[in-house]
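Laboratory data are not the source of any read-out in this text; all were calculated from the coordinates shown. Computed from a predicted structure; not experimentally measured. Cβ atoms are built from the backbone, for glycine too; each structure is taken alone.
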Structure I
Amino acid sequence: MWVSVAWLALALVHTPPALATFSAQLRKRMYGVDDAGPLGLILVHRGVLFLAVASVCVLAAFNADARIAAALVTTISVVGFLGGYLLHKAPRRLRVIALIDAIALIPLALVGVDVWARLSA
């Protein structure tokens, strides 16, 4: 049960940027940039990728066979952003996103323990 809840928490973390796929206003509010032209396409595509991450997290919550791949994808998403955030000297504009991703390390660790047990079995 706790593993499913952790997966759903990770899906929730990835939902706002996924929803940005469908709303230029939300992209503007979240990223603070005008998304006209090629940048708009890149931000929409980014949202689609977050939709994929959120979807695989929901799948992993209910399908144990999906958890190893989902853990890989979700770890890349969360740790990748936090690493980039730190490498770019922690831009103030992205602090809230970094805080949310830092909190997401807790459910990510929980699912990691579950996945590690599966790999070790």
Structure II
Amino acid sequence: MSSHTFELIRYVINGLIATAVHYTVLKFNIEVLNLHSAAIANMIAAVFGISVSFFGSRYFVFRKAKDPFKGQAIRFSLLYGSIAVLHGLVLLVWTDWLGLNYSIGFLIATSFQVSISYFGNKFLVFKS
């Protein structure tokens, strides 16, 4: 297999772990803390998922730990801040406004996130 194929496999693994953290915190915020806005609960949960994603991308997926941390962290924060807003907007419309299931909205938002984050990370954040 090519190095690109292994990178994609590592990306999927990292994404699954980060998404599991994100969803677990979202579920906790809604079902345990009783946050009434799925959008707000999601924005809080996104911080946790994004943190896991950054460290996984830096050390595991793209293996760019020797590159300057600060530049990567700034570019990653800008990319994922934008993605988090998109994610939150999807849940705002899907769940808060339309009254539909937040889990389905989460899956829809995450599908957008997957494509945007891979290319953004590869060509903007952890570029060679």
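Here helix-only ellipticity at 222 nm (-39500 (n - 2.57) for each DSSP H run of 4 or more, over all residues; to 500) has been calculated and equals -28000, so which of I, II was it run on? Source structure: I. Source structure of the calculated read-out (relative contact order in percent (Cα under 8 Å, 6 or more apart), 26) within I, II: II. As an exercise: mean count of other Cβ atoms within 10 Å over residues 85-92, calculated from one structure in I, II, equals 19.0. Which structure is it? Working through the options, I get structure II.
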